[in-house]
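A.B. asks: These are the structures in question, set out in turn.
Read the figures in this text as sums done on the coordinates, not as results from a lab. Given the structure is predicted, the values throughout are model-derived calculations rather than measurements. Cβ atoms are built from the backbone, for glycine too; each structure is taken alone.
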Structure P
């Protein structure tokens, strides 16, 4: 099995509810996608297609699982951006951004398919869109479509991650390993988001 990074474990809820979603730390050794997409190491043909496509991911996922996708917002809070994420975002370490953690779930089945983490520089976005990111059940890509904003997605790379910290949200999966895709979203020639989409690999088997 391909070596995987290990995210910080989910934090138990002191009141006995669902645990807090795990932290998302970008590894320093993210593997590139562009230029390597013909033969991405360690992934299947279907995974390679999902990694290399720079369109709206929600639509791809809906086509694959054959049901509409809704977003469950797990957390949305302001925090400083640091490390590799600050470098990718072209922000100074310590700059305050919004951190958004969500699940992409089937609208009919309720099954969780993807854990998505985003750093959002809300000050670089139209206010109405920034407000919707806090409460809308639509995915980020669908919101950009709804607002008819011209954006550019820059595929940063991919990595593998231990799936154990995500087990509370993916009870139907074996959670041995997750595949993560990282990309930036540019609006008006400035990076406004870093999005990391994490998928249980047995989803594609």
Structure Q
């Protein structure tokens, strides 16, 4: 039971970290080239085998392939990324919803406790919240006792049920409106599908 929880938590953490990196900054040439590689196809295959993610995973795969077929893929994709982060930036959750103040306080405390790999430690930043979900999931996987594991799960539930659940659907919708090319719109749709499945896990399965 504990081994299954550890493996699941690590997998969840990896997904949140992947989405964090995807939205935190424009993809470099090297990062973009990975989307045409075997490892990325295997990763998307693993998501597509899950019924709730099949459609979104295949749609993202299609958009990634189209992006790579552009004459200059990296500059083109960077331009579309700037459309998301121009004023008002979609990475600021206050542009998407009115955040719960108690949950924001928790997010601030968690950032001080765990830190962030991003340059901006703003608790209102979309990517800091995604990264924190991954950080807490990884910490839960490595927890030494049931008390620590329960506390870390409760923190994940609070962030998911009081912060992410409010801004993420709006974020996905706004990405679809702003991203004419479709790569980031498809990425946001996949993120939303993953989050819905993860929310079910946190609220109904994890213990």
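A.B. asks: Of the structures labelled P, Q, one was used to calculate distance in nm of label points 7 Å out along Cα→Cβ at positions 131 and 163, giving 4.0. Name it.
C.D. replies: That value comes from structure P.
A.B. asks: Just checking, which of P, Q has the largest value of distance in nm of label points 7 Å out along Cα→Cβ at positions 91 and 179? Let's see the in-between values first.
C.D. replies: Numbers: P: 2.9; Q: 1.4.
Once distance in nm of label points 7 Å out along Cα→Cβ at positions 91 and 179 is tallied for P, Q, the winner is P.
A.B. asks: While we're here: Of the structures labelled P, Q, one was used to calculate helix-only ellipticity at 222 nm (-39500 (n - 2.57) for each DSSP H run of 4 or more, over all residues; to 500), giving -5500. Name it.
C.D. replies: Checking each candidate, the match is P.
A.B. asks: Matching task: 16.1, 48 is the computed value of Rg and Dmax of the Cα atoms in Å. Pick the structure from P, Q.
C.D. replies: It was calculated from structure P.
A.B. asks: Then there's this: For relative contact order in percent (Cα under 8 Å, 6 or more apart), the calculated result is 30, so let me know which of P, Q that is.
C.D. replies: Q
A.B. asks: Which structure, out of P, Q, was distance in nm of label points 7 Å out along Cα→Cβ at positions 99 and 171 calculated from, if the result is 2.7?
C.D. replies: Working: P: 2.7; Q: 1.1.
Derived from the structure labelled P.
A.B. asks: Kindly point out which one of P, Q the value 3.8 was derived from, the read-out being distance in nm of label points 7 Å out along Cα→Cβ at positions 43 and 147.
C.D. replies: So the calculation was done on Q.
A.B. asks: Right, something else. Thinking only about FRET efficiency 1/(1 + (r/R0)^6) of positions 51 and 139 (r between Cβ atoms, R0 = 25 Å, to 0.05), which of P, Q has the largest value? Mind dumping the intermediate values first?
C.D. replies: Working: P: 0.90; Q: 0.30.
Once FRET efficiency 1/(1 + (r/R0)^6) of positions 51 and 139 (r between Cβ atoms, R0 = 25 Å, to 0.05) is worked out for each structure, P has the highest.
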